[in-house]
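Right after this note come the structures.
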Structure 1
Amino acid sequence: MLWMFGLLRKDNKTVVKKALAFVIIPALLCSTAARARDWPHWRGPFFNGSTDETNLPSRFSQTENVAWVSPLPGHSSATPIICKQRVFVSSTDRESADLLALCFDAKTGKELWRKKLGESERKVPRNNMATPSPVTDGKGVYFLYGSGELAGLDYEGNILWSRNIEEKYRNISLKYGYASSPLLYGDKLYVLVQRRHTPWRAPFSDSTLDSFLLAVDPKTGRDLWKHERKTDAQDESLDSYASPIPFQSDGRAQILIIGGDYVTSHDPQKGTEFWRYGYARVKSTRWRLIASVVTGAGLIFGVEPRGNTDLFALRSGGNGGLSEDYVAWKFDGPTPDVCTPLYYKGNLYVLDGMKYGKVVTCLDAKTGRQKWQGRLGGPGPWRASLTAGDDKLYCINESGEVVVLAADNEQFKVLWRTDLGDRPVQASIAIAERHLFIRTANKLFCVGD
């Protein structure tokens, strides 16, 4: 975090205090110098898919180098989050329509509690109602579901508040279901809804639906403000499954959103828009967006929809509509349709998990120069996003096959390949307490010594 101070003037104490509150506190709330790093957000402690953890496993199997395995009540695409030696998991229930929140002991795998937070019979293709990942600040843990259920719980499993945002804001379900994970940043819980003007399925609406960023008080569950995010995108291009990501640049805290043909930057305090960049050079009715943005090296990285299109790097700063002058570089692929890129130790790792033999590319984050490229192969698509730590990259596909790569500057190098044998898998691998936490269709694995 020391890079921040190069961006701040010594005589501006207010700016320093705000920067510390928005950047350092969210990243470190779940960690202390006395213990290993936690994973409190879908994309980890730095919101980019990486951790500074060490002594992580480079080889394992269904039984080898596995600390514990716990059964899960149903399938979910939500990534586990880990904080203060507890693992929090969203889940469906294969025996009912219940939507569940679960908590496990990170050291033993013992289930500490489970709570029913809602139920839904809604069916969506290639997805489920428990796709958004939970988020925590070390005090409370917050769950969001595709049916609109939103709840805050304490670490003992007591429900502090619960509501359904569809009751106020109507159907949030996209063509393939709702998937955006909530963001806990500073003193607010952010919920992002980017949807078509008319619902894809019941419940239907007589009036036009809007897209918006919602700020909620995490203590009470009450709305603090709602910012309507307007775009000129058309039909399915209005749908976005991406999650909001925080960013600090030039002393200004921001919430970044991608979808609806634009990347936009918002004031975390009010939701108002700082700037926007239009990535849709030609308007289409099919440019729904799945991958979230990632930041690193002072840049913002976004992927255009549906893969086989450009990945672009935006320079920070600016106000209003950004011209192409703010594009630092572009990479013409292969790029992902689903997987959010990973920033780790100055490199950007890009996984196209569906086309061209399932390719991973390593790019220099500052320049876009390609360092290496390699094929993962394997059965089934790779839809989970990459994660990294201890100079290793962790990849998992829908068939439950895991590949460990070296986070090498010079070459594509496979360190290990194994099959966990429990499909389908769509959740990304989480890293905490010097272990990997892997959510398969019916099990939660804790991998490591």
Structure 2
Amino acid sequence: MTAIRTTYEEFIRTFGNVLFAVLLFVVWGIFTMIGVIVDQGKDPSVYYAAYPAAIARAILRLGFDNIYHSPWYIGIIGLILISLTVCTFKRVIPARLPPLRPVKIEKIPLHAQIDLRGEESDVRARVERFFASRGWSVRKREFDGVEWSFADKHNWARRGVLIAHLGFVIIAAGTTLYWAKGFSGDAAVVTGQAVEIPQTHAIIKLDNFRYTIKPILTKSGMVYQPIDYVSHVTVTGKSGIARPMTVRVNHPIDVNGTLYYQASYGFAMQFALRHDGKPVPGLQDVLLKEGEHVDIPGTQKTLVYDRFVPTIDKTTGMPAPDPRVSNPGVILTLDQAGTAGASALVALREPTDLGEGWSVLPQRYILYSGFEYRYDPGIPLVGIGALVLLCGLIISFYFLPARLYARIDARGDGRGCTIGLAATTVKGYDLFETQFQALVEELRSSLEPPGPSTTFRPAEAH
């Protein structure tokens, strides 16, 4: 039993520690930042192409390629929730919602004593009316035959931290809902073709894609600024009804709760491969997107379509900076047995010899559109949680809950009463010192205008 109690106390001490909670939030923030920096849900080859091999292996082995669904991310959220629960019930509630109980008035830094003439019952009633008329909530309790009055201002604001904790719990619930049921991905669709989204089985056909590039003359030279990407698509959702829709940058379409964003565009190229000058069945109209490849039959060669060149400078024969299509071409690489070979710039509709009797002809380019899609059923919860969290923080920072402890005792000489006042807040005594002093003076003058003797003790270093 002692061992269980010791373990429980260690658990409470660790998870109720504010620095431990802050550390958990820092780790959560780092994981979230990794999820923003590292593209999520990509093929492993994408990471090996974008990062050094050691870093790519670490990303894949640690699950950073899908970090929001990883045990690390879910685990840290679970630890934060445990810490918030312990802090709430073992630290916040006892500190923010203290029970009504007597105190040693002279031991509290903000305290005062007022001597008044009059009967104890009359003075007590006047004190209660004074605080009630100024918006204080007054409650009375009796302890060991002594009646105490407790006056609270902004008592509801003591729950600000609890509200902030609740907001984070709601955010965590929204994140968990995305982990359980949400998904995301990307798809590239060539003009005139369609693609089926594997998670929803929605079919997206790209009818037409257009983009607008505006040349802008700057001090450093001509800059070509893309100003608009527009995809005209026909979408077939769960209803089975095909509907025309338009996708623009920052204006996604909603198909059965899944959002589709305009993310990129590119140029697919139709190639014709020939052997000994003759067309080869199945290789007369090979369609490749940038980065894709085709294996050449009977050889160890692989033809890679690296990228599209919109304009080849007719003077230099090199790619021009103008991204508008004028004199197009492609950059091709011929790999040999898995080893990258030399790259070449090939103009559109110009055949190029590949060796061993093979040649390739870039025939025509076709625009394709890149979409990113995301289904996140937790977004409403995350939004509500963020609002609740913000409200809790505003309440905690901009309102000052205060409690007054009042004890009224008849003087031994039978000539009046002594009022003992003390004040506490959740933010320290210095913030309330001036208000407390003014309140004591106003109480004194209100109860007995002639001016009884008053002893006021401001907050001292403690």
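Just so you know, all these numbers are worked out from the coordinates, no wet-lab data involved. Keep in mind that this is a model prediction, so the values were computed, not measured. Cβ atoms are built from the backbone, for glycine too; each structure is taken alone.
When distance in nm of label points 7 Å out along Cα→Cβ at positions 56 and 360 is calculated for each of the structures 1, 2, which structure yields the highest value?
Largest one: structure 2.
Which structure, out of 1, 2, was relative contact order in percent (Cα under 8 Å, 6 or more apart) derived from, given a value of 15?
Checking each candidate, the match is 1.
Given a computed value of -500 for helix-only ellipticity at 222 nm (-39500 (n - 2.57) for each DSSP H run of 4 or more, over all residues; to 500), which structure among 1, 2 does it belong to?
The structure behind it is 1.
Could you tell me which structure in 1, 2 was used to calculate Rg/Rh (Cα atoms, Kirkwood Rh) as 1.25?
2
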